[in-house]
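S.K.: What follows is a set of structures to go through.
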Structure I
Amino acid sequence: MKKVDVVPPNPNWKQDFQKESQQIANIFGENAIAIHHIGSTSIPGIYAKPVIDLLVEVKEITKVDEKNAEMESFGYTIMGEFGIVGRRYFRKDNSVGIRTHHVHVFQVGSAEIKRHLAFRDYMIAHPEDAQKYSILKQELAAKYPHDIEAYMDGKDSFIKEMDKKAIEWFGDGG
């Protein structure tokens, strides 16, 4: 059973993202339009699970499947849609089995892209909400140290509320 690990903000997360995004860009080639740093590690000053989330926008989602062998050779596990229609999801653990990266791939125009970027940008622009999120995650990790499902469930209503605020705030700017 993996421990729910929420750690203080780490200045290396940005470099970790940049390093990984370069590798991902090399794998997906011309199909990749943009690679974004999303999730809590992309929001300055907040506690997070130390997992780098990358969102890749591609021209054609079906072409992503042709890159599964390359992703596997780079240490990723192929997860398919994994609960979100139209997504390709990959996850990577380090040599001791600790999760280090998630890659979420969506075809350009997907509403999921806007949702993720709106959430991130809203949190960066509203540090008081970001701090509420940071505190909530620390409390949940302390309360459910070995129950990732309960941890995720505990964040769910807050994330939905922030998603709503973020989309309204983001408006047509995205």
Structure II
Amino acid sequence: MKKKVQKKLKRYIFVFESLNGPGPLAPLFVDVSGVYFRPEGLNNTYICGCSPNEDNDKSENNLEVDYSVFEEQIWPVLASRIPSFETLKLKSAWCGFYDYNYFDQNLIIGPHPQQKNFFFANGSSGHGLQHGPAIGRALSEYLVDLKYQSIDLTRFGFQRVVNNTPIFEPMIV
């Protein structure tokens, strides 16, 4: 059987300014195309990016920014959804490699199926700060009550790896 080779997922983050944008209280916005943005600080500054489809996913082993991704894929979506972004000013950009679980690109949370004193709380990648409070609450409830109470994260347990039942997320940003 041929082993599937995993590749690094290269991701770009672009920083832009929009003086008439929605402001610092705007929520994280994710378009159906996968383009996203959110405020960064209090000065009409935003960060944005997009997840490419599988056919266009770059696997280069360098950290050079491809500005055509912003110009051709991101800016048109932002400008059509938020008219004030038509006149945004790109300030900077960077890229890095998206850390992910090779099994299904999803987090693993909860007890290990065999080691009774081992609990998982990993795989959130860049979303760790966003997911942290909910994961902390769910695991603390599990540790005290031996079951999830307010947030049932059972489906994200390691048992799905053992059972070979991946959970694929259609909109990873």
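FYI, it's all coordinate maths here, none of it is from the lab. All figures in this text were calculated on a predicted structure; none of them were measured in a lab. Cβ atoms are built from the backbone, for glycine too; each structure is taken alone.
S.K.: Taking distance in nm of label points 7 Å out along Cα→Cβ at positions 24 and 48 as the criterion, which structure among I, II has the greatest value?
M.R.: On the way: I: 1.2; II: 2.1.
For this comparison of distance in nm of label points 7 Å out along Cα→Cβ at positions 24 and 48, the top structure is II.
S.K.: For distance in nm of label points 7 Å out along Cα→Cβ at positions 136 and 152, which of I, II scores largest? Show your work: numbers first, answer last.
M.R.: Details: I: 1.6; II: 2.5.
Sorting by distance in nm of label points 7 Å out along Cα→Cβ at positions 136 and 152 in descending order puts II first.
S.K.: Matching task: 1.7 is the computed value of distance in nm of label points 7 Å out along Cα→Cβ at positions 88 and 104. Pick the structure from I, II. Spell out each step's value before the answer.
M.R.: Details: I: 1.7; II: 3.2.
Source structure: I.
S.K.: If Cα Rg over 2.2 N^0.38 Å is computed to be 1.22, which of I, II is the source?
M.R.: Working: I: 1.02; II: 1.22.
This figure was derived from II.
S.K.: A follow-up question, please. Determine which structure produced the value -5000 for helix-only ellipticity at 222 nm (-39500 (n - 2.57) for each DSSP H run of 4 or more, over all residues; to 500), calculated from the coordinates; the candidates are I, II.
M.R.: Among I, II, the structure yielding -5000 for helix-only ellipticity at 222 nm (-39500 (n - 2.57) for each DSSP H run of 4 or more, over all residues; to 500) is II.
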